[in-house]
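Below: a set of structures, written as structure tokens.
FYI, it's all coordinate maths here, none of it is from the lab. It should be emphasised that the depicted structure is a prediction, and the values quoted were computed from it without experimental measurement. Cβ atoms are built from the backbone, for glycine too; each structure is taken alone.
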Structure I
Amino acid sequence: MPRFIRTFALSELVYGLWVTLKSFFAKKDTVMFPEERIPQSVRFRGLHAQRRYEDGEERCIACKLCESVCPAMAITIDVSEANDGTRRTSTYDIDLTKCIFCGFCEEACPVDAIVETQIYQYHGEKKGDLYYTKPMLLAIGDRYESEITQCKEADAPYR
């Protein structure tokens, strides 16, 4: 008998309307994106960058760990010998159309040469626009070095 009464009383409909009315007057969590920004975690993984030491020498020692650990095979490295006899990368390319931004390359690097920055606003109109080469990655690292350092210092207690 109660099921019969609920069916004709339309209790499910009344309950649905109550939920709608309750959420209609609740405070909305909308963020007007270009003008407003929500706080971002220091562990956010965005656009890649290569870092340099304070003296201007690039950090990458061409160990190829990042290339071997990349599950998407987005990193390509060619190694050459520098004038002082050390190994350096002649090419270091990342195909962002393949990259899944897992952060394994950053974790595998013994010298913090490759990092993922806080930059999430980038685009490419063609596939070739999202193919980052060594000079491009070094330029990003040079431009955002202070921000990268701050994020690394903030994340250090948790590692």
Structure II
Amino acid sequence: MCRYGFAHYKPHHACFACRKAFKRRLRDDVDPSGDEHPARCPECGALMAEMGLDFQAPPRGKVKAWRVLETLWEVGETFHSCGCGGPGYRPRDPAALRAFLREIIAGYRRNLTAWQAETEPRRAENRLEAIAAWSRRIARAEAALQRLEG
């Protein structure tokens, strides 16, 4: 059974500039009829990244670990899951991040190739959108890898 399926947990947010993480109350817990507002860092006021319920922040002084997390977030790899098995492996240091990015780029390219070869008529309407989405993900991951290696 999915751990997060029935209970309402506070979403985990991170501010990479301040290297701080917070759990934010759900709108329904505060004002069910109110507007949804983006999470802002209480220290610097910047928008915070929603990292997923399985996110555990490193200590504030671990600058390299925070940079790794920021790069993961930039390429769309966060800590979201249903709670059954967790989000899967996530690297904690720059060397592991480079290897991880190479792996996800290869997986993204396989998905892109599959969508480019898609011929089934009922999936044709999603084909161009999927090709564009996978192309964007590849570009973001390749740019992050170049920054790490450059």
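Comparing I, II, where is FRET efficiency 1/(1 + (r/R0)^6) of positions 23 and 63 (r between Cβ atoms, R0 = 35 Å, to 0.05) highest?
Result for FRET efficiency 1/(1 + (r/R0)^6) of positions 23 and 63 (r between Cβ atoms, R0 = 35 Å, to 0.05) over I, II: largest is II.
Assuming 20 is relative contact order in percent (Cα under 8 Å, 6 or more apart) as calculated from a single structure, say which of I, II it is.
The read-out comes from structure II.
Work out which structure the value 50, 18, 15 belongs to, where semi-axes √(5λ) of the Cα gyration tensor in Å was derived from one of I, II.
So the calculation was done on I.
Starting from the value -14500: which structure in I, II was helix-only ellipticity at 222 nm (-39500 (n - 2.57) for each DSSP H run of 4 or more, over all residues; to 500) calculated from?
II
Could you figure out which one of I, II the value 18.0 for mean count of other Cβ atoms within 10 Å over residues 15-22 was computed from?
Only structure II yields this read-out.
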